[in-house]
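Right after this note come the structures.
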Structure 1
Amino acid sequence: MTFVDEVKNAVSVRAALLVLGVLALQLLFITSYVGALHSPKPTEIKVAVVAPGQSAAQLTTALKGLPGTPLSPRTLPDEKTARKQMLHRDIDAALIVRPRSISDTLLVATGQGTNETRALVNIFEALESQQQRSLRLTDIAPASVRDAGSLSSFYLVIGWCVGGYLCAAALAISHGARPANLSRAVIRLALLAVYAIVGGLLGAVITGPVLGALPGSVAALWGLGALTVFAVGALTLALQALCGVVGIGLAVLIVVIAGNPSSGGAYPAPMLPDFWRAISPALPPGAATWVARSIAYFRGNAVTAPLLVLSAWAVAGTAVTLVRSAFRTKDRPEGRPGTGARPGSGPGTAPRTGTGTGTEGASPAGPSASA
């Protein structure tokens with residue numbers, strides 16, 4: 001055999017296409033992560049201004065006019081309203097102007113991400129220094145001392161997502177990359193649900209009581225974890241039902257390549273480029289990270305929309321898996337080689353014996369022995 005023949009014998013066309021697919025995922029991974037995180041800058045961070053008289057409107061106008069539009073300011077009547085809106089995650093920070101003092105107060109919430117807080121402090125400190133005033137910080141939703149950078153919620157969600165698509169992949173390839181029938185699909189979804197419940201609980205317990213990284217309700221985190229794992233797993237099963245083994249790569253594309261850098265974990269959404277900021281709330285990692293931080297630091301507020309997103313992924317994935325499994329045709333029809341039936345065999349066909357040397361039907365002892 002020539003070298004080219006050896007290559008063709010060692011690597012099938014299907015394997016070569018899969019390798020090219022892996023290369024494409026690798027390049028997309030690099031592009032997505034580096035593109036989203038290489039140069040974070042604040043863009044239209046929602047902030048409030050509490051100041052007396054016309055100074056509130058003047059300051060708001062000045063904040064809107066900053067180069068690059070890093071802030072999206074609004075005026076609020078008092079500090080109490082500002083605190084309430086921050087805890088409901090309607091705004092990310094609030095500047096409380098105190099005319100009788102030489103310093104003002106900036107309300108921040110490091111629980112939503114220290115990188116965003118640092119960017120806000122830099123912006124407002126520069127503004128205050130121009131007016132020869134000082135800035136005092138008040139953290140109304142501080143990150144846990146064991147949650148450096150407020151990243152534990154992000155890592156918890158990533159673990160749940162990885163478990164979801166790996167569990168689904170393992171279930172789907174146990175008897176081939178596509179579910180053979182509806183009953184098998186139902187069983188796989190049921191096993192995925194059990195795995196999601198167990199995985200959600202263990203993740204919440206490890207992150208909360210065991211490591212003390214995240215405060216908040218363990219039961220709420222458990223529910224979030226179960227929903228996240230099942231949503232990602234159902235998505236993976238659906239893509240595998242539609243596309244076979246290629247569906248695993250598509251699940252990685254959606255959840256890992258697009259979802260992780262846009263999730264707001266390393267850098268909150270207002271510090272991401274436009275594309276990643278736009279897709280963040282629609283993908284499981286972004287929705288789950290938002291809910292995890294709300295549970296841990298914001299009294300469980302503002303979670304309805306992201307929970308609906310996760311539920312939509314779970315329901316859609318389940319529906320596609322069941323419908324595709326119910327109506328798909330058999331991959332190997334009866335009589336096709338590899339299903340147990342040999343070509344030329346069937347009712348009324350005499351069994352073939354011998355060694356294939358032209359003596360089929362003859363006994364080992366020769367014609368005289370069968371006489």
Structure 2
Amino acid sequence: MGARVSPQEYGVSERNGFLPDAAPLTRLPGRFAEWDEIGAELPKHLAAGRARELLAGVAPLDPGTLTAPAERERAMLLLSYFGHAYVFGGEVPATVCPANIAVPWHRAAGLLGRPPILSYATQQLHNWGRLTDDPRIELGNLYRLQDFLGGMDDDWFVLVHVAIEAAAAPVLRASLAAQDAVLDDDGDALAHALGEVAAGLGVMSGTLARMPERCDPYVYYHRVRSFLFGWDNNPALPDGLVYEGVDAYGGRPQRFGGETGAQSAIIPFLDEVLGLAGDDDPLAAYMHALRAYIPPGHRAFIEKVGPRVDLRGFLLRHRPAGAVDAYDACVAAMADFRELHLRYAAMYVHKQAQRSAANSNSVGTGGTPFMRYLKGHLDTVRAHRIGAP
């Protein structure tokens with residue numbers, strides 16, 4: 001019997017998976033109240049075209065004086081929205097982020113081990129609350145803490161991802177059970193655990209399938225997406241972004257990729273567990289680079305816990321029939337999830353009419369030729385089915 005894993009050691013919740021155990025904070029301590037106030041006013045000023053005037057009033061407070069992790073995440077949420085609203089809130093993107101935002105943003109990001117840019121961890125993992133006392137994290141019981149322009153389509157896009165993360169929590173638990181079964185040389189337990197992984201992936205796909213209910217492709221592309229880009233491989237910011245006043249950057253433009261669902265830790269972790277990660281896949285190399293945007297504890301969970309046993313190798317060597325079938329069901333479920341994502345990439349982005357270089361329909365918010373990458377990766381996943389001996 002091998003050593004068991006404690007997810008909490010990696011900042012992973014037994015109950016909520018990669019979401020925090022407790023709902024994110026809705027306000028910072030009193031001395032930071034003006035940041036909360038500007039965050040609340042931001043959507044109205046963006047709609048009026050006056051966001052940069054509002055953001056000129058952001059006080060350059062030091063988030064290092066915040067000691068609780070939830071407080072630091074709240075600061076990162078607000079500062080990331082301030083930064084992206086400043087950059088993309090005018091007729092043309094700004095090439096310089098002013099020091100009153102850039103300096104505390106860089107400080108908050110450093111404390112959290114992530115780059116100073118809006119990432120999936122900030123946009124989804126720490127940007128939700130419950131509408132009722134019901135502890136479940138699911139659509140119908142969620143609201144979004146911070147918006148850009150706001151509206152149903154914008155909020156639904158974020159909250160569907162939050163609900164997917166919550167649906168992934170049982171999948172993570174079952175994945176660890178599957179690894180333990182390999183360590184115990186228990187084919188029946190492995191078949192059961194992998195069956196739970198496949199079923200949980202089906203729930204995740206079912207949640208993703210609800211995206212079109214309240215997020216219209218046209219609205220997403222023209223109102224929501226433009227604020228999610230970064231400054232790496234962005235045609236509108238070819239040289240990157242200058243973080244004014246940040247000594248570590250010495251006035252040099254920085255190039256960071258924008259917020260993308262590919263920064264979620266779920267799929268990379270499952271790729272490692274199931275042995276689906278391929279070195280010759282261009283998307284795999286890109287996904288590996290995106291780990292810099294994942295919280296350090298979650299990153300360590302992917303890299304240390306994901307490959308801790310050779311699950312696929314065990315199946316290929318011993319071929320316990322029920323476990324092989326369950327594994328192939330997991331591969332099919334992973335392919336189904338990715339295929340749905342590919343369809344949405346085409347529907348919500350690729351088929352939309354591009355109006356400016358700042359909102360490309362051929363380059364993803366993370367800076368990739370996403371359609372080609374996603375198609376190739378889907379083929380790679382499907383090729384991992386083991387099948388009958």
Structure 3
Amino acid sequence: MTDTAIARASGVRRMPWPGLLALFAAAFTAVMTELLPAGLLPLMAGDLGVPQGRVGFLVTAYAVASFLSAIPVTALLRGVARRRVLTGALAGFALLNGVTAWSSSYAVTFGARVLAGVVGGVLWAMLVGYAARLVPAGRRGRAIAIVSAGITVALCAGIPAGAALASAFGWRAAFGGLAVVAVALIGWAQWTLPDLPGEVAGERVPLRRVAVMPGVRGTLGVTALVLVGHQVMYTYLAPFVEGAGAGRTGVALLVFGLGTVAGIWVVGAVIDRHLRVALVVVLGVVALALAVLGVLQGAGAGSIAAVGVWGVAFGGVPTLLQTALVDVTGPGNADVATSLQTTVYNAGIAAGSLAGGVVLESAGAVALPWTALPLVAAGLAVFARARGRDGTGVRRARVPRTTGARAARR
């Protein structure tokens with residue numbers, strides 16, 4: 001089925017808000033499932049009888065499982081109807097969060113987190129493609145922005161709310177609540193989302209051909225550079241700003257979080273008309289904010305303002321990169337392409353955190369922005385220099401004719 005036929009089959013005339021909000025809620029639930037242990041370290045450590053560092057490994061186990069499973073499991077499920085895959089993933093979250101809430105054994109909890117990471121890898125690989133197939137090409141970026149906002153809301157509001165719930169009723173209540181939310185989402189998805197078909201075996205573009213489509217490697221390369229650079233700075237933002245005065249970490253994280261909310265809202269308003277320009281601008285602003293932080297070294301209100309500007313600019317980066325990837329592959333290949341991007345994201349986060357830690361230990365926090373800046377600038381240069389089919393930023397009008405529907409029919 002071609003991209004145009006998919007949109008017509010979905011009957012889309014206006015934005016399908018109930019379905020998009022179901023996907024938004026699924027993204028929110030996935031982020032909460034992945035990162036909630038980070039906000040509950042003391043509570044979980046005491047109850048499970050392990051050091052806080054081992055509770056932190058629960059987040060690591062989830063990320064590693066997602067990294068390893070996103071591509072192979074997504075490829076295995078390409079022929080399954082999309083709603084069935086989505087509801088299956090939500091059922092997995094419900095079960096595994098329930099096991100986490102019930103378990104008194106660290107080993108059982110660790111195993112549940114590994115399996116949840118596999119489920120998360122599959123979910124992230126399909127959400128963007130699902131959203132893209134629900135709307136016409138001219139609204140694709142906005143649909144992806146709506147779904148991606150679930151990540152931002154989870155980070156800014158969901159994790160603090162989960163920590164507050166755990167403080168009041170215990171950490172098990174927080175994971176039990178996530179299990180209940182996942183069950184409710186299954187019904188919501190069944191009611192609001194069309195059961196878009198999987199890919200017919202004879203019409204599937206092989207994974208290796210998706211990976212070498214014009215623009216895919218360029219988009220993934222930009223994703224890797226930007227994510228590593230961002231994570232170098234963001235992972236160790238606390239020691240950077242605390243070096244200029246006590247009590248600044250909470251303020252900096254709050255300002256960054258609020259900035260990301262504003263950023264994704266702005267990007268959602270312009271992405272379908274100015275994708276390429278928007279990505280060049282936001283990457284340029286991120287680079288500028290890092291340079292300001294490097295000069296000010298975390299001191300004064302100027303540094304907090306720079307953190308806020310960084311948050312506004314970076315808030316839209318994931319959505320813009322995901323939309324660029326869907327543009328160069330077409331929605332029919334988006335699940336496989338996004339599984340590649342999910343793997344790159346996890347690798348970028350891990351590499352950035354590792355590199356930032358090495359820099360922090362060897363050169364101190366003052367070197368962090370100057371380490372991150374060249375990586376982001378390199379990503380900006382790669383994207384800004386891309387032209388047509390040789391890199392990222394292919395104009396949307398050309399995509400269905402070159403890499404989307406036509407490739408799917410080969």
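Just so it is clear, none of the values below were taken in a lab; they were calculated from the coordinates. Note that the structure is predicted; figures quoted are calculated from it, not measured. Cβ atoms are built from the backbone, for glycine too; each structure is taken alone.
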Compute mean count of other Cβ atoms within 10 Å over residues 22-29 for each of 1, 2, 3 and report the one that scores greatest.
3
Which of 1, 2, 3 yields 29.9, 123 for Rg and Dmax of the Cα atoms in Å, as computed?
1
For which of the structures 1, 2, 3 does the calculation of mean count of other Cβ atoms within 10 Å over residues 94-101 return 21.5?
3
helix-only ellipticity at 222 nm (-39500 (n - 2.57) for each DSSP H run of 4 or more, over all residues; to 500) gets -25500 when computed on, of labels 1, 2, 3, structure 3
